[in-house]
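Participant: Multiple structures are listed underneath, in structure tokens.
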Structure P
Amino acid sequence: MREYGGYIELDTYRLPMLHKGAIALNCGRNCLAYLFGTRKIRKLKLPYYMCDSVFNLCRKYGVEMSFYHVNDSFYPEDIKLSDDEWLYVMNYYGQLERGQLEGLKSKYKKVIIDNAQAYFDEPLEDTDTLYTCRKFFGVPDGAFLYTDSISEEEYPTDESFERMRFLLGRYERNASEFYQEYSANDHMFADEPILKISKLTKNLLHGIDYEFVKQRRTENFVTYNNLLNVMNKLKLRVPKGAFAYPLLVEKGSELRKTLQQRKIYIPLLWPNVVSDDGADNFERFAAENILPLPCDQRYSKEDINYIIQEIGKYV
């Protein structure tokens, strides 16, 4: 029975939500797990330059893995695909152009595109494509999957009210105070079953000004690139609503530690690649030394210039 009266809860937001036509699940890796079931995927070709959470997911579901390399433009190289094998394409930092993705789809057919770092890129027609929300917005769960392979299973809905403390605390205090809770929430998804996106996260996503977010992220990326492209070993295109600005420099790992002391927190995204014997020299070097500089909607041009000035003191 519905309750009436009493104290007022979080408001219900009604702005349009990006990716509202996709299947809304609890996390990106479970979008892939969903496809393992509906597509009956048993073999998957993955990039060496990749988060090991995907590798662990494949092991969990008994999916056989093989690997390929990417070049310094993050484009797949020397792919040989067997008839029963699927190709997993990571759109790193939104750097793959739509035409490149269309070419891969046309050539290999069985393609899954991971747009976890390209939230504002539209999906290709008739191509399984996944997005994740937590890399772009202050939400505790959430991912979207475009596919025409629909499961007959009815999944329960996730609940996130107990996982909001680190987000609310980060809003009013310092990130370091709540980092352990953030990290615990992130690692929790390794064991989470496939669930629908939580009611709470879905509501929060209806409260976002997506055009503002896209514009701010794009402008911040451009500011970085205008001043750092000379030292950056990567030649970059400007993506829509950038995830981060990937700055690749010699001794980037040392610079990361120095910036942390200045309270500029730059993640090491895929530490597993650094020690992976299968990865090539570029992939190991990139994994260790790329600095994904923050360019999200929290920051103004003045903030970005401050970060650039701090980098300039040590490079």
Structure Q
Amino acid sequence: MSKDFLSVADWSADDLWSMADRAASLRRAHREGKRPRTLEGRTLAMYFEKPSLRTHVTFEAGIAHLGGHGILLKPEQIGIGTRETPADVARALSRWVDCLVARTFSHELVEQLARDASIPVINGLTDLLHPCQAMADLVTIAEVMKPTDATIAYVGDGNNVVNSLILLTAVLGLRLNVATPETHRPSIRVLERARSLAEASGAEIDLGADPIDAVKGVDFVYTDTWTSMGQEDETVIRREIFRAYQVNEDLLAHTANARVMHCLPAHRGEEVTAAVLDGPRSIVFDQAENRLHAQNAILERLLMR
């Protein structure tokens, strides 16, 4: 069991299932107005280099729901790499708070903070991985059907969201079809790790370029923005590259009744149409809600042992 939550690949299948079950329990309690004060007096520091709605609000609200307190750290205040080193920041925070969430461009920075901190560090998103989203996705799928019976299709850019989805699939032995342009495949580093994990779990991960082939017979169709934070200068060319990967009613016609997933924020009319995003198959706001509960389960796992 890892001290930190940097990647779902650092945790066993039993651990991930246990956290997903706990998240579902916390969701039920939340809806009944019963919030367990399991982290009374604990303090969570939140360092954000990238803009955030879901990650910021769900972590700050989540730690408060469990009886703790969140502190937002802005990069211009902290000055990692300019005002002081990542190691010094990690060591200082370890003397003051109980846990750190870091949302950064560089995955290596989160890894360095975790190495030098004596407190748990949670990956709130990097350019490589988005493990908290993957856990929320697992909780969301489990609301609909048993995840081990499901087939998921991801259509679009081979970004941090699908990288973590691939690793989740590999650890848990799930089935995932990925359709991306040849030029925008998921991380080779992630794929190599996933292949190793899949040998043990029996996971089925199919990589291709045809979105229609990917969605045939699946239970869930997942997409994400074509232009991630930091790629804004590529927006126009990416619209052309990914045009055939839009999740729309024509694509969904190749499925029986697949549910539609998106981690948000969505660019309506680009990677997904408004009709699909707001339609009866969409479970995107269930995913957004489950960020709160999945992350609370992660916080409990890291801080209650």
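Participant: Out of P, Q, which has the highest value for distance in nm of label points 7 Å out along Cα→Cβ at positions 146 and 162?
Facilitator: Values: P: 3.6; Q: 2.9.
Going through P, Q one by one, distance in nm of label points 7 Å out along Cα→Cβ at positions 146 and 162 peaks for structure P.
Participant: Thinking only about distance in nm of label points 7 Å out along Cα→Cβ at positions 2 and 154, which of P, Q has the largest value? Spell out each step's value before the answer.
Facilitator: On the way: P: 2.1; Q: 1.5.
For this comparison of distance in nm of label points 7 Å out along Cα→Cβ at positions 2 and 154, the top structure is P.
Participant: I've got another one for you. Taking helix-only ellipticity at 222 nm (-39500 (n - 2.57) for each DSSP H run of 4 or more, over all residues; to 500) from the coordinates of each of P, Q, which one would give -13500? Kindly include the intermediate steps, with their values, before the conclusion.
Facilitator: Working: P: -10000; Q: -13500.
Structure Q accounts for this read-out.
Participant: Comparing Kirkwood radius over Cα pairs in Å across P, Q, which structure shows the greatest value? Mind showing how you got there, number by number?
Facilitator: Details: P: 20.7; Q: 19.6.
Answer by largest value of Kirkwood radius over Cα pairs in Å: P.
Quick note: the coordinates plus some simple rules give every number you see, no bench work behind them. Treat the numbers as computed from the prediction; the structure is a model and nothing was measured. Cβ atoms are built from the backbone, for glycine too; each structure is taken alone.
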